[in-house]
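Novice: Next up: the structures, one after another.
Every read-out reported here was derived from the displayed coordinates using simple, explicitly stated rules and does not represent laboratory data. What you see is a predicted model; the values in this text were computed from it and never measured. Cβ atoms are built from the backbone, for glycine too; each structure is taken alone.
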Structure 1
Amino acid sequence: MSAIISDTTVTPRSLGFRMPAEWARHDATWLTWPRPEGISFPEAFDAIPPLWAGLAKLLAEGEHVHINVFSPEHEVGIVAALKKADAPLGTRIHLHPFPAYEPWCRDHGPIFVRNDREVAVVDWRYNAWGGKYPPCDLDDEVPQHVAHLFGLRLFSPPMILEGGSIEVNGEGTLVTTEACLLNKNRNPNLSREEIEAYLRDYLGVEQILWLGEGIVGDDTDGHIDDLTRFVEATTLVTIVEEDPADENYALLQENSERLAAMRDPQGQPWRVVDLPTPGYIEKDGQRLPASYANFYIANEVVVMPGFGHPNDAKAREILQGLFPTRRVVLWPALDLIWGLGAFHCITQQQPGLN
């Protein structure tokens, strides 16, 4: 069944589509399996396939898991890793021949929107975080493959956008950063107002909240999913650094001050809950963008990165209090963060219609 390519005069918003919140019920989670030939985990790849397999198994307890596969040769290793993890391959976990060079599905994968009748795919353009890691032509095509797989309507806005750069509450509000969306390595010919118009038209949002800078070490130029996340329609968590000598201290203070001054569409202040940071984490002299905000909300669990820091337990306790109906799982992420991302970066939710 072929996807329906939208007319350029029709936008998701005009048809009642809206991007749901991450905690809305999923049909599935999408992952892109990493390649040993990729650039994301230099000289440290061996620990990565077991991590993906364990995550797929965990997520499959509450929803289907779809995995993008680079090639038939690539698939052999994937099947072996999943079998070793005793993951439910073929029943709850499904492999697809949709190649991508790197495994950051949040950014190159499909962004789903829905209305009362159907789910659709928004296929934003993708340039590997401002052209930093070519080639990325295969990664850019993944949303099209997914839309064709399910016969979903496909919208293709003429704007570069990664999924990790936006955060929505499902009720009309979106949070993002100036550092990323206004960076000239993405959409140099678009103004802030034009970017906002595309976000409203293709994600069905009305209110857009702008934070400033991203955390040190983040090669995405400041993705919001390392900073501030919605946990329910009127509540956000935001990371704060307690050490004034840390490079992140001032920029996170500024973002907190912006959040405190913001109001919801009813004119009320947002409820903002602070999350600690795991402090300075580095490898080979490089500071890594380790953040507890990079969690993923699945149907039954919240997968939170752990960094072997005393604040791991504190952050988990905070999140567990905010997700009383889900189990917050602290999952080791030191191997993953060497690729400069964590669990939100490698996942993409596919909502259902319920």
Structure 2
Amino acid sequence: MNYRPSTPAAERSLKDSPGDRALVEKLHSAYGGLRAQLAKVIVGQERVIDLMLAAMFSGGHCLLIGVPGLAKTLLVSTLARVLSLSFKRVQFTPDLMPSDILGTEILQEDPATGHRAFRFLKGPVFTHMLLADEINRTPPKTQAALLEAMQERHVTVGEKTLPLPEPFFVLATQNPIEHEGTYPLPEAQLDRFMFSIQVRYPSEEEELKIMKRTTNPQQIELSQVLNSLEIRELQGIVPRVPAGDHVYQFALKLVRRTRPDDPQAPTCIQESLSWGAGPRAAQYLMLGAKARALLKGRFHAACEDVEAVAEPVLAHRLVTNFNADAEGITSASLVARLLSKIPRE
């Protein structure tokens, strides 16, 4: 993971002091405000929204997986509006080049002096919130260029290193039903995403609301909830959320028991997985749990918070084998079975 340099204030655990209490209340209030504003445009998808917000305040990135028409693009663009963040969308295609995302240098002549010099034209990655639409439709070279920028939070062109705006948040989408002409992300690149979120079909009641809302256009006014400076301030308190040793042990056991060669791994893991989750998964489990606790207005993370983020953190980091694929066993179902086998102390 790529952590920002810590400060003495960031190294302290949150306390029930007036200053820290005000920050926690501010984040909890912002959470309620964001959900209220998004509900004006988006019907349902509460779990997706909660996970996106937890990832954003943790400084992580999200992969949204769902069939077309589930309002993934609308959700991201609306979130950017209520946060007053710059937003750009890139439609990934097989002919997209790294320079189309990162930017390129052009030779420019000064009309007054006739002097020529290279000038860098920034690509769409220079934004606060980037929607990488159908990321699996572009070749590995372009995927790698984006994922490097996500991890390092800067772009290197020639001898220049240019920082990306802060906060920087990437939401990539994938269509799970199309495989022809796609370039699936390798497991090592999937590991760069904090959460992999399954965007599911709406309920019957929600779909009726969507039909009525979209076929009867109306002017919707959105209010700004936070700005970029406030988001960065609130991101700084997430690592400071305290958690008991038993919570860390619970997260550690979850990760280690996804590894088939671990002697304590359940039989279902040993028989169904080729590879388990790496150390980054444990880090994201705890960060996600801490962010969720803050969103709920609590000063400490609990095992229930780890359990709530376990599936989006772990599922895309598990590699199923032939036996699991033949029996229709998914990595998400294995995470659920694993959660049922690990006691919460």
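Novice: For structures 1, 2, calculate distance in nm of label points 7 Å out along Cα→Cβ at positions 227 and 315 and state which one comes out highest. List each step's numbers first, then the result.
Specialist: Numbers: 1: 1.7; 2: 3.8.
When distance in nm of label points 7 Å out along Cα→Cβ at positions 227 and 315 is calculated for 1, 2, structure 2 comes out on top.
Novice: If FRET efficiency 1/(1 + (r/R0)^6) of positions 43 and 331 (r between Cβ atoms, R0 = 25 Å, to 0.05) comes out at 0.30 when worked out from the coordinates, which of 1, 2 was used? Intermediate values should be presented prior to the final figure.
Specialist: Values: 1: 0.65; 2: 0.30.
Answer by label: 2.
Novice: Now for a separate question. Tell me which structure, out of 1, 2, gives 2.8 once distance in nm of label points 7 Å out along Cα→Cβ at positions 35 and 291 is calculated. Write down the numbers at each step before the final one.
Specialist: Numbers: 1: 2.8; 2: 1.6.
Structure 1 accounts for this read-out.
Novice: Using distance in nm of label points 7 Å out along Cα→Cβ at positions 99 and 283 as the calculated read-out, with 2.6 as its value, let me know the right label among 1, 2. Walk me through the intermediate numbers first.
Specialist: On the way: 1: 2.6; 2: 3.3.
Structure of origin is 1.
Novice: Name the one structure among 1, 2 that Kirkwood radius over Cα pairs in Å, for residues 187-266 alone of 14.3 was derived from. Please list the in-between numbers first.
Specialist: Details: 1: 14.3; 2: 18.5.
It was calculated from structure 1.
Novice: Given a value of 21.3, 75 for Rg and Dmax of the Cα atoms in Å, point me to the structure among 1, 2 it was derived from. Could the numbers behind the result be given before it?
Specialist: Working: 1: 18.9, 57; 2: 21.3, 75.
Only one of 1, 2 returns 21.3, 75 for Rg and Dmax of the Cα atoms in Å, namely 2.
Novice: Still on this structure, I have one more. Can you say which of 1, 2 returns 16.9 when mean count of other Cβ atoms within 10 Å over residues 75-82 is computed? The partial results should precede the final answer.
Specialist: Numbers: 1: 16.9; 2: 20.2.
Answer by label: 1.
Novice: Quick check: 13.7, 39 is what I get for Rg and Dmax of the Cα atoms in Å, for residues 115-210 alone, calculated from one of 1, 2. Which structure matches? Working shown, then result.
Specialist: Numbers: 1: 13.7, 39; 2: 17.1, 65.
The read-out comes from structure 1.
Novice: A further question on this structure: One of 1, 2 was used to calculate helix-only ellipticity at 222 nm (-39500 (n - 2.57) for each DSSP H run of 4 or more, over all residues; to 500), giving -13500; which?
Specialist: Values: 1: -7500; 2: -13500.
This value belongs to structure 2.
Novice: Suppose you compute distance in nm of label points 7 Å out along Cα→Cβ at positions 19 and 307 for every structure in 1, 2: which one lands on 3.6? Before the final figure, lay out the partial values.
Specialist: Details: 1: 2.5; 2: 3.6.
Checking each candidate, the match is 2.
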